[in-house]
Every structure is written in C-alpha cells, then in structure tokens.
1. So if we calculate relative contact order in percent (Cα under 8 Å, 6 or more apart) for every structure here (P, Q), which label has the highest result?
2. Can you say which of P, Q returns 55 when volume of the Cα convex hull per residue in Å³, for residues 64-103 alone is computed?
3. Which structure, out of P, Q, was mean count of other Cβ atoms within 10 Å over residues 32-39 calculated from, if the result is 14.6?
4. Could you tell me which structure in P, Q was used to calculate FRET efficiency 1/(1 + (r/R0)^6) of positions 8 and 112 (r between Cβ atoms, R0 = 25 Å, to 0.05) as 0.45?
5. If you work out volume of the Cα convex hull per residue in Å³, for residues 16-71 alone for P, Q, which one comes out largest?
6. Which of P, Q yields 9.0 for mean projected area of the Cα convex hull in nm², as computed?
7. For which of the structures P, Q does the calculation of helix-only ellipticity at 222 nm (-39500 (n - 2.57) for each DSSP H run of 4 or more, over all residues; to 500) return -13500?
Structure P
Amino acid sequence: MILFDNVYTHLYLDESCKAICHIWLSDTKSMLDADYRAEINGFFEFLEKYPQPNLLVNCLELNFTISPATQNWFLSLAVPKYVQCGVKKIAMILSNDFFAQVSTEQMVEDAKPTMPFELQYFNNQEDALKWFKK
C-alpha cells in the first residue's frame, strides 16, 4: 500500500513483511537540509499512523549529504520514535553516492549504541525483505 510519494521519497507499507519501506529517490540531489527534515518528519507521521516491527530504508539513489547538524537533529528524534512505534528490525541499503553513503553511515554508527533493535546493511531490497521474514 502506497503511503506517500513525491520527488524525494516513495513510502509504502509491505504487509507481507510487516514493514514500512522508505525509498529515497535520485531527485534528492536538489534537496536542502530543510527538505530532508520535512521528509523525515513526514515519515515519522506515517510510522506513528502505521506502526510496524520492520523498517526498510533504501538509500541507493540518495544523492544528499546529511550535514552534521541535521545528523544530530535526526539522531535526537529517530531512536525514541522507533522505540515508541515498536520497530524491531531496520534494514539499510546504502547510497551509491560516496558522500551520501558516508554521511548516512556516520549517522547510523553514532546511533548504534542507543539502538534497542537490530540493524543490518544490505546490497538490495530483496535480501532485506527476506531478513524481515526470519
């Protein structure tokens, strides 16, 4: 079920995997920090409305480097929100863009010590969705 779709992200519910799938799109190259924050806030609204134990974040086409200030902003919100919404597993597919990949990895690695859920990196969406079913 499609939850949201715009030039930056595609968000859908995969009921067979009990997952919300957040797909970043290539137009993110024109995003600003404010746009990224708006997308994340919108994502959190859907996560609250449709809480699922699994979350897929596909950054393969993400072309946005997350600034340190926005990384800190995200980290202050994300882990508590995921816990509140009952997230148990997060699957990440990293960007092909080097700078976007590094900024995303840095943000995730900084959050790992406070994560009470599993997080795995994958090369493709099929493997990530299979992991949810284990």
Structure Q
Amino acid sequence: MVCAGVRRKGEVVVAYLISMFGTSLALTLVIELATAFLWGVRSPRGLLLVALANVLTNPLVVLLYWLSGLYLPMLPSLPVQLVLETVAIMAEAGIYYSFSKEPQWQIRHPALLSIVANVCAWLVGLLAA
C-alpha cells in the first residue's frame, strides 16, 4: 500500500510539472510570437526562429526558477526572476543577432526585440499568476 501511495504522489508531481512547463511555454510562445509579429517579423522562418529560441530558453528558466523555490526558498522571488529573465534575454538576443544579418529572417534590432518580447511575456505571466 505504501508503494501505491508513493507512486500516486509521483504521478501527481509529474502531472504538475507537465502542466507547469506546458502552460508556461504555451503562454510564452503566444506572447513572444505576437510581439515579434508586431515588431515586423512576418516571415515564417523568422517566426520559427522566435519560437525555437523560446523552446530553448523557456523550459530552462522555468526549471531553474522552480528549483530555486524548492532548494533556496530564502531567496526573494523577484530578484531570481529578474536574473533568469536577463539570462534568457541575452541568450535570445544572441540567437536573433546571429540571424539578423540575413534579410530573409526579418530580425531588426535583435536585442530590443528580445527585451520587449521577454518583458511582455514576463508581465503577462505575473498577471496570470
């Protein structure tokens, strides 16, 4: 009976993590793709680049934030979020910059795009929480 209880708790944790990661990534993709579109990124490959950059950075940011709350609960939440978001902004800006030299990607001002898109997604996440 103990094993069944442990298994059930494990299933609940897995379901929670899938929901947490899935919801965060879906919301981030909607917000950042909309921001990129409004920024002037209209080509399918440019929008795909934005999506892939977020698929790369979002799960890592969410995981590190979750782990910081679990193992470093004494750290204030806002500074942790700001540090993680800054790292994501820099990573995405670097990705966008590396493609911005080719006009078919339609990535103008890659650092500003990354800052604006991430701030929008972060603010929506705060409001949704």
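1. Between P, Q, the highest calculated value is found for Q.
2. The structure behind it is Q.
3. Here the read-out was taken from P.
4. Label of the source structure: P.
5. Max of volume of the Cα convex hull per residue in Å³, for residues 16-71 alone: P.
6. Source structure: Q.
7. P
Each value in this text was obtained by applying a stated rule to the coordinates, not by laboratory testing. In this text, all values refer to a predicted model and were calculated from it rather than measured experimentally. Cβ atoms are built from the backbone, for glycine too; each structure is taken alone.
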